[in-house]
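I've put the structures underneath this note.
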Structure 1
Amino acid sequence: MASTRDTRTVMIVDSEPAQQRFLAALVSRGGWRSVIAADTDTALAKLGTQEGMALDAVLVDQGVPGMPVAEFVAELRRWRPALPLVVITMRNGVEVAVGAMRAGASDFVQKPIAPDRLLEALDRVVSTSGPQGELRPLTEKLRAPLAFEEIIGSSPNFRSALAIAAKAARARVPVMINGKPGTGKEVFARAIHSASPRARGALVMVDCSAVSPGLIGSGLFGHERGAFAGAFDRQVGRLVQADGGSIIIDHVECIPLETQAKLVEFLNSGEVQMIGGSIRQSVDVRIIATSASPLDKLIEAGHFREDLFYALSSAQLTLPSLSERRGDVGPLARHLLARIGGLPGMGPIGVTDDALRLLAAYAWPGNVRQLQDVLFRAAVGSTTDVLTAADFRAIEATLGGGTASDGEVAINGEAIGVTLYLPDGNLRPLEEIEADVIRLAIGHYRGRMSEVARRLGIGRSTLYRKLSDLGIDTAA
């Protein structure tokens, strides 16, 4: 097998000539040499050739002619058990991805293909220095919009952030969400839009970390034909596309200073002017910005405009890392597994207390996103419908066998994830504890209010009255 980046080889299994050329050009940017196979039979036949023996990875499209992709993965695994394989699925191809990963695929990426994401996937599956086993990150996010009442967490710092978000949702002001990667900034941003008066309007997302800095301004504001080299056609900006709704500007810290100045001007005037254009258009859009870096330090360094920071921060919240709310790991794991079990191709799956103690002992540098990825990999790889500590060998190896005690993680019974004490050692008010129990019940039973009421032993009318009294309908 090749050992250096410059000599790595990937087999592209795809029948469309245009897609073959696109993928070959794309992987070459990452230092990969490509071998082409137009169908699954050809791909398997090439495994025994000289170039097939030198492969470092395989990239296969779900629609390739021949055998179904999961069957192809299983057959490839039979001949080359250690050869990494990435599956390209359609945008809603989660069921295909689940089947392929159960058959032995290493990862999957969804169309439309983001070049950086595909190269990242290939780099990860061949890397021997990063996290392995169930700790290897998934390239794609398993997106599932959550209402505020479905967002799980009972630690005081998390509840504070959730209350700010719920209050901000009802207003029309810009919102700034801070937090380390994987803490749930996008989940909060989408929940804010869904709970806002703009919920029926468009929700547009711009990931500034995935776009060349020179193109961020064009993406936000649009450009006229010929505005700059490569502007062959007129392009409407994302701000205009989000008119009447919300726009999530992810990784706002990546916006270059010149574009920051245009964004300040827009926030002050409410008008968009295309790059290379002269007409100004009024746009009604709420900006929800997220940042994974402390903006105060970027302001001090001169990399972020202070006036933009204040303009975006009419409402501001910071999401704690998962290590700062260790007691939420158990409830989160159960909740995420319930959602994973509902994905196409999956089914109900539980988790033992020993497994939860193991999960709670891990530091989770990738936060909630990493926890979700680990649970997904464990779930698709499990041969039973209950995950045990044996399904998390990589975590066990990282910890050296250490786990959390019952006192460090709420894992059993009705008290899952409910914090009883304040930081000063005093009990929390009964109203707050009751609100947390109701929130957790709503999340656990996935919003089925009749079931929530039945399990809590109260009538539906009583439940809705408590929702109103406790503000859970808006403040979660």
Structure 2
Amino acid sequence: MFLRSAFFGLEIAKKALFANQYALNVTSHNIANANTEGYSRQNAVMSSLYLESQYGFNKSYYKGQVGSGVTIDEVRQIRDVFVDYDYRRENQALGEWETKSEFLQKIELIFNEPSETGIRNVLDQFWNSLQELSKNPESLTVRETVYQRGIDLKETLNHINKQLSDTISHANFTISTKISDINSIAKQIAQLNLKIQQVEITGDNANDLRDKRNLLIDRLSKIVNIDVTENKQGQTTITISGSSLVQGIYYREIEFDGVKNITWADSGKEVKIKSGELKGLLDIRDEVIADYKSDLQQLADTIMNEINNIHTSGYDLNGNIGEDFFIAGVGEDDLLEVNPLLKDVKKIAAASTADGVPGDGTNALKMAQLKGSVDDFTKSLVAGLGVQTQEAKRNVENQELLVSHLENRREAASGVSLDEEMSNMVRYQHAYNAAARIITAIDEMIGIVVEKMGIVGR
């Protein structure tokens, strides 16, 4: 029967050297990327080799089968796809609530309640000036104060409305930026799909390219709701509400008209946004800010109509019937203006009858008594804003906890542990040294055979 030569042992040891050297290279790569964002640790998967024997040929003299060494089957990326799915789902919700919280805090600053320049304080000053006018209707100084408080009120309301419009413009600008980010990320993912296919079609694993792609997908998941699938060729398909954004090496772009509509560039159809930062921006723009502008308009209309109804039923200091105190604003964001005719403060109608001039201030008192109903509306508006802001903050905190928990789970599975890598380094180094010792031992055995055989009888 055939007895394997000593060179067979050298071949086994050589394979052990190469395999452990390769494993050390993988360990070195892990250590080098311990702080690289999105990197998933890699593992050299080893397996034993064996020779298929035929009867009477390549058969060992001794019973039993000896393998032919070791090989590296693959360099495997350690990643949990289920954690990835959960992370991206919760990341979408986090992006949405972070955006809402950020903009709601800006809206709170716009209303600036409570403060000396807030609506409620400005309204209080206006009501107080009317109350003072009811006591001193003949005083031109008090009348000047009423007129000036009316100016302060209209400027406050108009300024807040203008700031809300500016916030809508800012939201639209941010939407445009996010759309550009989506298009850029989609293009990069499609390019990575091609590179991954080119690498893996040869049988290798494109682990580092996959890490880059996964990092891009994570970033995309915070912007918009996505679903991700992967085919057997390692290429991903990414959809938004069922419509494909990336399919293999191809991608589609999204367009924004700068005002309202988000559509697919190739079809013009609406992109259905269900979560993520884009959803938060759309909700803020189309619902939250729109509602507060509507409430502010209602407040301005209520003040204007109620004050005018009373003012036009009274009489001014000249004994004439009163004019409108407030008129509709003329600018795009102007809600109301004080009637320019009232610059002549004698035309403020403080009296209920012409006969009561100048000492009658009952009409001014009627206007001052509107305070209760108007203040209730204002308090409700400000309180509602506070509740919305607190809810957004609470949801952000909850989502941050969830995402942090999932990040920790992902790090436990995919993150590089320097302690573990150092342990692997020692393990592979010892295996490498042992394989080298085997080669030395076999070399000595062969040396004995070559140098000593045939000496006897010379």
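Laboratory data are not the source of any read-out in this text; all were calculated from the coordinates shown. From a predicted model like this one, the values you see are computed outputs, not experimental measurements. Cβ atoms are built from the backbone, for glycine too; each structure is taken alone.
Of structures 1, 2, which gives 15 when relative contact order in percent (Cα under 8 Å, 6 or more apart) is computed from the coordinates?
Of the options listed, only 1 reproduces it.
Out of 1, 2, choose the structure whose coordinates give Cα Rg over 2.2 N^0.38 Å equal to 1.06 when calculated.
Computed on structure 1.
For FRET efficiency 1/(1 + (r/R0)^6) of positions 146 and 330 (r between Cβ atoms, R0 = 25 Å, to 0.05), which of 1, 2 scores largest?
Top value of FRET efficiency 1/(1 + (r/R0)^6) of positions 146 and 330 (r between Cβ atoms, R0 = 25 Å, to 0.05) goes to structure 1.
Name the one structure among 1, 2 that distance in nm of label points 7 Å out along Cα→Cβ at positions 130 and 178 of 4.2 was derived from.
2
helix-only ellipticity at 222 nm (-39500 (n - 2.57) for each DSSP H run of 4 or more, over all residues; to 500) was computed and gave -12500; which structure, 1, 2, did it come from?
1
Supply the structure label, taken from 1, 2, corresponding to Rg and Dmax of the Cα atoms in Å, for residues 122-161 alone with the calculated value 10.7, 35.
So the calculation was done on 2.
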